[in-house]
Structure 1
Amino acid sequence: MTNEQLRLRRMILAALFAAITGVLAQMIIPLPLVPITGQTLAIGLAATILGSRYGTLSILVYLALGAVGLPVFAEMKSGISPLFGPTGGYLVGFIPTAFLIGWYMEKTSFTVKNAIVANIIGMIVTLAFGTVWLKLSAGFEWTTALKGGFYPFLPVGVIKAVLAASIGIGVRKRLVSANLLLPLENNMKQSA
């Protein structure tokens, strides 16, 4: 497989995960300030499977699709306003989250254990971005922002981190065996 073919396959997978993120964003459990959605599960899956570069690319594509008007954000929202509203910090936080999950996996190994650690770190990054943004945009006190935008999401976040790790590593192994992704050693050589 040539470098161009491999790059095209990775770009197609990144676009596919942008679409998956848009679909999982519509899985919603409503809460008073910020709903629980399937977006963070999709972010973890994308980064666990695709790594830092293409996992992050999938999130950038997802955010761009929503920003230009496709209803891919939670509750079928779109446009710039969700990016700057009270929940915008979570959306913006998806970018460093995807990068850090993928980077951690690339620096260690693509195992379920490492993926769980990486996804829990990613969950905390997303929640931190979202909570700070929620506090600043809504003018909340720190205790209110933490109670509404951080603490309620920890238990569900851990569950989603374990799911993203377990499913992600399984899917990644199948993509590698199907020659759609290269094993870690070859990924590092290709990106050098």
Structure 2
Amino acid sequence: MGKSVSKLSKDELRSLKNATYFDKRELQQWYKGFLRDCPSGQLLEEEFIKVFKQFFPFGEPLDYCHFLFQAFDVDKSKFIDFKEFILALSITSRGNLEQKLAFSFRMYDFRRNEKIDYKDMLQVNRAIYKMLGNMVTLPDDQNTPELRTKKLFLLLNKDPNHDTINLEEFKQLLMKDPNITNALHNYDGLV
């Protein structure tokens, strides 16, 4: 799907319809819009950042966009094709909690080694805090990315200096921190 074609084939439509929460009409509309914005059929990181910045005018989303772009770019091609775009959009906007958690884990697991250490989580949390800027007031025990990251590790009885978090443990955080559930539902029904 890297080349520009004005319409999705019947096979592509059927495949995407089965893999997403979008119907045929929605997929065709999203594809038309994707090609309008990315005539080559490839969304580069710089373009992704430009679009994303519009949603966070009071913060600096550059670093966050980098991690999010990597999560979308499943095949590590350095661009997002329509299939990667629509699958990620489907999960983030209409997916169930399990799917959203797995997608979030993939963003934190940017090294793709199926585990997150303190430094990895801190990098992503710093990016989130920079993106949000002063838009959100946080409790004292998590008003910095360092405090937030340490709190998440301690919720799992993990030592931030030595331990890592795998996907199953990441899912356990959901039960221990309601802020995660709220964040994962931010885009429900958006599209």
Structure 3
Amino acid sequence: MQPDNTPFRLGFVTGATPDKWAARWRERHRRPLELVPVEETDQARVLAEDAVDMCLVRLPVTGDDLHVVRLYDEQPVVVVADEHVVTAVDEVTLADLADEQLVTDPDLVPGWAATSTVERLDWPAMTPREAVEVAASGAGVAILPLSVARLLHRKDAAHRPVVDLAPTTVALAWKRDRDDDWTQEMVGIARGRTSRSSRR
């Protein structure tokens, strides 16, 4: 690959952990790597606007002009106040949460509308951190990917797996017109290819 002194910008959504890949990149290349935190609601926008070269996204991500490489799945969990009844069990189902106020976006929780038995309050849109704060207060519950719940953990909150929810998927995404040797190098690092292994 040709030398390049401009930073390669890798975006990552909350909960994704690119540090290991960044270390491998820096071991192999002199080209600077810039890690750019991205809110999940902004992941499609930063790609469309070329604010990053690639992004660790949480599927689905919109955009017909994107390459997407799935990396790993995550278990969804419910975040509750530390004295909530849910903390007495090791795992829950959606039905166990049917009478709870969901503070995160119900459209992101398949089956919630059909399961819930209470009228949802008019909650404003929240970042994951805000949703965890509200859940910790006891006013409602939040359903988030496990890595996000771990990252935002508080002493006054707890989380449990929601076993009948499909996993969420973390993937690498980039625009087709930005597909070059550098993006493929990052794909290889994320997939565990060594510096000596073939891209094929």
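The numbers here are math on the coordinates, done by the rules we state, and not lab data. The structure displayed is predicted, hence computed values, not measured ones. Cβ atoms are built from the backbone, for glycine too; each structure is taken alone.
Taking log10 I(q)/I(0) by the Debye sum over Cα atoms at q = 0.15, 0.17, 0.20, 0.23 Å⁻¹, for residues 62-165 alone from the coordinates of each of 1, 2, 3, which one would give -0.60, -0.75, -1.00, -1.28? Please report the intermediate quantities before stating the final value.
On the way: 1: -0.67, -0.83, -1.03, -1.16; 2: -0.69, -0.88, -1.13, -1.31; 3: -0.60, -0.75, -1.00, -1.28.
Working through the options, I get structure 3.
Out of 1, 2, 3, which structure matches 17.6, 53 when Rg and Dmax of the Cα atoms in Å is calculated?
Working: 1: 16.3, 55; 2: 17.6, 53; 3: 19.0, 59.
Attributed to the structure labelled 2.
Can you rank 1, 2, 3 by mean count of other Cβ atoms within 10 Å over residues 6-13 and just name the one with the largest value?
Details: 1: 15.6; 2: 12.4; 3: 19.0.
Top value of mean count of other Cβ atoms within 10 Å over residues 6-13, among 1, 2, 3, belongs to structure 3.
-6000 is what came out when helix-only ellipticity at 222 nm (-39500 (n - 2.57) for each DSSP H run of 4 or more, over all residues; to 500) was calculated for one structure; which of 1, 2, 3 is it?
On the way: 1: -25000; 2: -18000; 3: -6000.
Only one of 1, 2, 3 returns -6000 for helix-only ellipticity at 222 nm (-39500 (n - 2.57) for each DSSP H run of 4 or more, over all residues; to 500), namely 3.
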